[in-house]
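Below, each structure is written out as structure tokens.
FYI, it's all coordinate maths here, none of it is from the lab. Since we're looking at a predicted model, the values are computed, not measured. Cβ atoms are built from the backbone, for glycine too; each structure is taken alone.
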Structure P
Amino acid sequence: MSSISGKTDPVVRRIGAADIAEALGDGFRDFKAAPRFGLAFGALYAFGGMAIVACVSALGLGYLAYPLAAGFALVGPFVAAGLYDVSRRIEQDQPLSFAAVWRTVRSRGEIGWMAFVTLFVFVIWMYQVRLLIALLLGVNASFTSFSEFVTVVLSTREGLLFLLIGHLDGLLLSIVLFSLTVVSFPLLLDRDVDCVTAMITSVRAVTTNPLPLLGWALVVIVVLVVSVLPTFLGLLVTLPVLGHATWHLYRRIVAPEDATAMRAV
């Protein structure tokens with residue numbers, strides 16, 4: 001099978017629960033080996049979340065804080081792109097510097113297209129939240145505070161319906177985006193492939209390993225939810241660990257290029 005660029009598609013391997021645990025262990029070791037890089041990217045992600053929530057609160061849209069925080073996780077794979085290169089450099093015993101990592105990420109133009117995909121899904125999520133609020137809570141619904149919004153959502157039939165449909169909708173979007181990105185960002189950083197091939201490879205990885213990657217998705221969700229609760233500060237550590245672990249999981253799922261070349265012969 002060939003990609004749209006004419007090259008042989010990457011080989012997807014089967015993994016198990018042990019691979020998930022080992023990838024997390026390797027991710028934690030990479031974080032300890034290069035903590036300043038992990039903390040820097042974690043801070044970028046955490047403070048970005050704080051800034052978004054602060055902005056909507058200042059604009060009187062505090063009720064959007066929860067869906068924004070939930071949707072913010074969707075752009076995590078893009079923010080962690082630099083961490084994949086840090087892990088790659090540690091793996092290959094290459095020198096580490098912020099300038100070198102930035103040059104690598106910037107040189108992979110297809111990563112920009114994948115970033116567009118993640119941001120597009122994030123925008124769709126926020127528009128759907130606003131649509132659900134209009135349909136279920138009223139077109140002119142407005143709330144003076146986040147606590148008032150929570151009270152309405154938890155104490156009315158329409159609010160509970162909004163909560164149910166919103167979570168199901170978010171789950172569907174998350175599954176779609178997870179399937180498209182679970183290995184696509186590290187693959188684009190590692191090899192000269194187009195973003196369509198990367199997304200197809202990512203979907204193939206999910207269909208080949210549905211249960212292990214479902215477990216990985218649950219780990220990511222739980223860790224991110226817990227990390228966001230203390231005003232995003234938990235992300236200072238958890239984002240880099242998950243980012244490094246994603247690289248090592250990619251290494252276990254996608255066979256090296258020489259294996260791909262051998263299959264094409």
Structure Q
Amino acid sequence: MFQGIAKTVIGDSHVKKGIVCQDSSGTVVRDRFAIAVVADGHGSAKHFRSDVGSRIAIKITAGIIEKYMDRPDFQEQFRQHPEFIIAQMEKQILMKWREAVEEFHRENPLTEEEKKKVPEKKAAGLRVPVIYGSTLLAAVMTEDFSFGLVLGDGGFVVLDQEGKLYIPVEDQNAHANYTSSLCNTDAVHYFEHWFTEEKMQALFVSTDGLYKSFASEEDFLKYHGLLSKMFDDPERTLKSLERNFEKRTREGSGDDISIAMVYRTGHPDLQEGEEKS
């Protein structure tokens with residue numbers, strides 16, 4: 001009933017500078033639900049282990065959501081208290097992510113080379129989670145409802161049963177060079193989320209490297225329409241994503257690009273680029 005595809009491509013500027021890919025992506029597909037997750041580690045100097053932070057974010061988020069979805073009474077509880085349950089998920093994701101990066105940090109102390117990346121005057125006050133800072137976007141689809149959560153910049157697109165593509169929620173705190181992050185001390189207040197009992201055909205989450213490679217929101221949505229036409233051939237979709245992302249990062253911002261999508265097998269006739277009002 002459900003299918004999932006995830007792809008991450010390293011940014012062209014990262015390749016040229018010898019910087020690791022800081023994006024991560026993943027999906028979980030089960031009989032009753034499907035989960036898509038992407039995370040974008042921050043590129044500035046103080047977040048020098050953000051590639052690890054983004055990988056941990058994918059694992060923690062997928063695991064927590066999957067555990068919730070496996071509860072026998074989840075569907076009934078979610079329909080009665082969707083806001084409360086999503087908020088609880090967000091709190092647990094933050095807590096477990098911070099615990100995981102602290103544990104990783106204890107088991108993998110900073111190397112001498114890494115210590116040089118932090119100015120001496122800032123080193124004493126640098127919180128461990130900051131070193132691993134990352135954004136997070138997740139989308140979940142079931143037979144009867146869908147929901148998603150966003151922390152930081154990136155793209156969240158839905159395709160409904162009528163074939164309309166639109167952006168249901170986005171980060172309200174992003175501006176200039178700032179984005180909300182898992183490492184923010186008050187990150188729980190920066191989550192944005194969305195849910196619906198309308199049947200969705202597909203959900204897409206992507207890092208900002210993709211959105212920024214388009215000239216307009218309309219073009220960004222149209223691209224998701226093109227992807228939906230390849231749903232019946234996941235292998236072709238993955239090859240197309242890799243080729244297209246490599247071209248986009250080479251000719252555009254040079255940033256890492258990631259996308260994760262979940263969808264029902266079989267899809268309606270798409271009204272390309274039509275945004276739901």
(request) Tell me which of P, Q gives 5.0 when you compute distance in nm of label points 7 Å out along Cα→Cβ at positions 19 and 155. (result) P
(request) Name the one structure among P, Q that helix-only ellipticity at 222 nm (-39500 (n - 2.57) for each DSSP H run of 4 or more, over all residues; to 500) of -24500 was derived from. (result) P
(request) For mean count of other Cβ atoms within 10 Å over residues 147-154, the calculated result is 25.2, so let me know which of P, Q that is. (result) Q
(request) Supply the structure label, taken from P, Q, corresponding to mean count of other Cβ atoms within 10 Å over residues 131-138 with the calculated value 29.1. (result) Q
(request) Have a look at P, Q and say which one yields -0.57, -0.75 for log10 I(q)/I(0) by the Debye sum over Cα atoms at q = 0.14, 0.19 Å⁻¹, for residues 115-162 alone, as calculated. (result) Q
(request) For the read-out Cα Rg over 2.2 N^0.38 Å, for residues 59-186 alone, a value of 1.36 was computed from one structure; give its label from P, Q. (result) P
(message) One of P, Q was used to compute relative contact order in percent (Cα under 8 Å, 6 or more apart), and the result was 28. Which label is that?
(response) Q
